[in-house]
Structure I
Amino acid sequence: MLALDIRNLNKKYNNFQLKDVSFQLEKGYIMGFIGANGAGKTTTIKSIMNMIQVDSGEVCIFGKNIVEHEIELKQEIGCAFGDIDFYTRSKIKTLTNITRKFYNNWNDETYYKYLKVFKLDEHKKIAELSTGMKVKYSLALALSHGAKLLVLDEPTSGLDPVSRDELLDIFQELIVGGEISILFSTHITSDLEKCADFITFIDQGQIIASSEKHDFMESYRLISGSEGQLRQVKEQLISYKINSFGFTGLIHTKDLDPSSNLKATTPSLEEIMIYFAKKEDVYV
């Protein structure tokens, strides 16, 4: 069964548009959702959570439409948006007491386990928490009611490297049984290289690719050569940069001539994002 099935989402704003966004996440896997700031990640996530009304398209979670079964499905979803900007004068304990009432399967033992793991003091006010601690608290709430789908928007933002590593280990532990699935939006692509099974890449409101992580990365090559060689491949490049040695550019693997003398390597997720962001630039 698919944990998440997104079909042809469209949402138009004055200066931005989601265009036919479609992708699927199978049960028991982690999907990294990547794209530059403003690419449409948060809009897509808000659409998944039915926090905004889309113009067209459908979101199904465990085979049920989120619009038609919102209350039922949100018992099965844990959501964290990377920060908390409401009830900031309340203590963690007060906010938790309110939150737990909404979930039939709330588990205090699990909640206090994550408070301990994340080193959170429930007597602190939300306003007293750092950005990283707010993220940890959001995750403690999301993980404490038996959710089968975690929808996380920038969950590692603001965390130090040690805390991020611990959190990624938790994510990988959660999916071991095959029952929990995670959609994980982030701009820290090195996190996804460690823990993601699949990658979905959105650019300017459109899905560029959605596939297994290894296949996604292998579908691109970072090539470099002389300025003379650039003229031979310029039309096939997604984008490129001129440097003192010649050029470096991103190309689809299928468009690269294997007989060329160009140096080619598999790019990182970050390099793929950077070169897509540069594709509208003019180089001199």
Structure II
Amino acid sequence: MKILAILAALFLSAAAGRAQTYARFVEKSFDFLDKNDLLSAEESLRAALRLEPGNPHNYALLMNLGTIQRRQGKREEALLSYTAALSRHPDNEVILENRASLYAEMGEIEKATSDYNALLLLNPHHQEALYCRAMLHLRRKDYLSAERDLDAILAVNERSVKGRLGHAILEKLRGNYAESERIFNYLIDEMPRAWSLYEGRADLYFMMGKNARAMADINRVFAESTPTADLYVLRGKVKLAQYEKASAALDFKKAEAMGYDPAVIDELMKMAL
């Protein structure tokens, strides 16, 4: 009996030690994240998972691991981590949202939509999921489905910026430029420092052939914020329309260096030659 008691004590001590080490690895991952050392944060979470593969909290670690991998550009690995997290906690809204947005980022429209569908079954009023699914519908040119999702957002929150922004994008794609411009103008009046709105309105002005207005909005974003690769492409397109080919080519190359689709850039560069 004495030997059994000693063994039991040793087992409990080892288990406590493992638990402390598990917690230390998790804590270290946060420390590394604070230092923006993503690779070390990833390795710390992997170490914790190896130490206690059956820990019921591992779904959260796997979700965090997926996000860290995603930030490093490891999309396929991030997808595996999110999927593993969902296998342990299939009704977790945050994990579903993360995987859905990753699928969308990877161009997997149907899979992204499926995840947003699952999320909206759990929470029909999830405004971010409704907006993101609406944007996926727009990519498929399913305007009626997109409109239903955007209307659902406004039914929950009539002052929703994303609901109204979605309608501005929808009307732009439908060719209802005047209505789209009205919505963009309203949103910009309400939020004059929301630079993404200027980018959206600049794209609309470009589609309307109002290149001077488009460039005014683009210049404001460049002056006040950090331009995206999309904005460099848009500025390049406006410059092409203004016969500034050499300058347009520089913008296209800058967008490519920032990660823009090289195939699209190749086509644009042909017009800049």
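Bear in mind that the values in this text are calculations on the coordinates, not laboratory data. This is a predicted model, so every value here is computed, not measured. Cβ atoms are built from the backbone, for glycine too; each structure is taken alone.
The table below lists the values:
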| item | result |
| --- | --- |
| Computed 1.7 for distance in nm of label points 7 Å out along Cα→Cβ at positions 97 and 129 - originating structure among I, II | I |
| Comparison of I, II - label where mean count of other Cβ atoms within 10 Å over residues 169-176 is highest | II |
| Highest-scoring label, criterion being percent of Cα pairs over 27 Å apart, among I, II | II |
| Among I, II, structure where relative contact order in percent (Cα under 8 Å, 6 or more apart) as derived comes to 7 | II |
| With helix-only ellipticity at 222 nm (-39500 (n - 2.57) for each DSSP H run of 4 or more, over all residues; to 500) derived as -8500, matching label from I, II | I |
| Read-out distance in nm of label points 7 Å out along Cα→Cβ at positions 65 and 145, computed value 2.4, structure in I, II | I |
| Per FRET efficiency 1/(1 + (r/R0)^6) of positions 121 and 177 (r between Cβ atoms, R0 = 30 Å, to 0.05), the highest-valued of structures I, II | I |
| Comparison of I, II - label where FRET efficiency 1/(1 + (r/R0)^6) of positions 33 and 153 (r between Cβ atoms, R0 = 25 Å, to 0.05) is highest | I |
| At a computed 0.05 (FRET efficiency 1/(1 + (r/R0)^6) of positions 105 and 241 (r between Cβ atoms, R0 = 30 Å, to 0.05)), which of I, II | I |
| Structure responsible for 37, with percent of Cα pairs over 23 Å apart, for residues 49-200 alone calculated and labels I, II on offer | I |
